[in-house]
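Once you scroll down, you'll see the structures, which are given as structure tokens.
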Structure P
Amino acid sequence: MAKYQHHDAAWRRAKDEGLRSRAALKLREIDGKFRVFRRGGRVLDLGCWPGGWLQVAAAAVGGHGRVVGVDLLAVDKLEIANVVTLVGDLADEAVCRGLLEELGGSADLVLSDMSPSLSGVRDADRARHERLVELAIGVAGRTLSQGGVLVIKLFADIPQEITAGLRTDFDKVSRFKPPTTRKGSREIYLVARGYRKPREAAPSGVGTVADERGDTKVQ
């Protein structure tokens, strides 16, 4: 088993660049391979604390773009003009309405790096993560514009049936393990591009962002 290195090279690089998470480097790598951002685009970041993905997204879409994040935890102010963060639970209809209002329209990209707070009980932790994946997919189905993109973190043992429907709703679905992922990590990212299902009504009671995002804090 690979030895866990908290302060590894990726952590030091993120800190040196002023990024709030080492996971921000992974998002850059995802974009480098799949070009998920577009200039002037609208981005929704589910479970955005502590803000590393918000930083990368804001730079990628530019000043004419819009990035809206939501989490149960308040994100320390970023001082980035095109970023707005909300504190709340996606089970709350008012929070969901607020996301779309702040975006100013449908999302071009929905991001989710959410992970459950681990209890050490494998079956329980897996069930909680599956719930977060289902939640992110549900929100994407209600907020993405035609041709939009979903990026979502998975763990290797997640049942394929949970994400199987994405191959119907998107033109291309790929799995990718960013090079800066820690050795021994079971996480992988699913990148679904070319959303082709008509957008439904705004989300209402679609679920709960009830857990902290994993692998996010630069300490």
Structure Q
Amino acid sequence: MSDGAGARLARQMEFAAELDKLKGVLRKTTLGSGSRVENSAEHSWHVAVMTWMLAEYAPQPLDVQRAMAMALLHDVIEIDAGDSFCYDVEAMRTKDEREARAAARLFALLPAEQAREARGLWEEFEAGATNEARYVGALDRLQPLVQNYLSGGGSWKRHGITVEQVVERCAPIGDACPALWEYAQRMIDDACERGYMCGAGEVSDAGEPEG
């Protein structure tokens, strides 16, 4: 192995080692069993599998391989920036700044062309302007919806989330994948009937969402 090839592999393996830290970034969403919260690596894997599995419902044309790579990389920045709970107004105010700093450090660990590719996929996801980005963005919203439903309310109950907040958060699913939005709406309606989230004007004992 040449010195150049060895240096390249060393950078790739440094990034691989850094990825291990994503397993320690805890989200607010619980597992479907409700036994514990999931971590960001588990979330990214779950979204990536859904990206492959549900591609027939995505906007077309779609590069499935590119979308899967985007799903796997979209939360890498949380190694530095942490997970920003989407219903936490204060955390969301600083999200873009924290994540931009994280992206600059983390993707730079890779060899130059891979760094450009990885950061480009993350920026494409954030911009939401391509079919792949809109599709992965929809699944990024659908996955925690399913988790919260399966766990009997999960983070919705724990943080006093209302049905209006959930609908607002999940509505972009409809712009990208109408069939998945119809499914999500049925799940939201059933969750309301089961008392998994607060209704209009209700105040939960959980108080304000945590950061």
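So the values come out like this:
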| item | result |
| --- | --- |
| Test item: FRET efficiency 1/(1 + (r/R0)^6) of positions 39 and 127 (r between Cβ atoms, R0 = 41 Å, to 0.05) calculated as 0.55, pick one of P, Q | P |
| Read-out distance in nm of label points 7 Å out along Cα→Cβ at positions 111 and 135, computed value 1.8, structure in P, Q | P |
| Comparison of P, Q - label where Cα Rg over 2.2 N^0.38 Å is highest | Q |
| Parent structure of the calculated result 2.2, given that distance in nm of label points 7 Å out along Cα→Cβ at positions 55 and 191 is the read-out and P, Q the choices | P |
| Answer label among P, Q for the case where FRET efficiency 1/(1 + (r/R0)^6) of positions 63 and 119 (r between Cβ atoms, R0 = 25 Å, to 0.05), calculated from the coordinates, equals 0.90 | Q |
| With helix-only ellipticity at 222 nm (-39500 (n - 2.57) for each DSSP H run of 4 or more, over all residues; to 500) derived as -9500, matching label from P, Q | P |
| Which entry (P, Q) yields the derived value 16.8 for mean count of other Cβ atoms within 10 Å over residues 31-38 | P |
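Values quoted throughout were computed directly from the atomic coordinates according to the rules given, and no laboratory measurement underlies them. From a predicted model like this one, the values you see are computed outputs, not experimental measurements. Cβ atoms are built from the backbone, for glycine too; each structure is taken alone.
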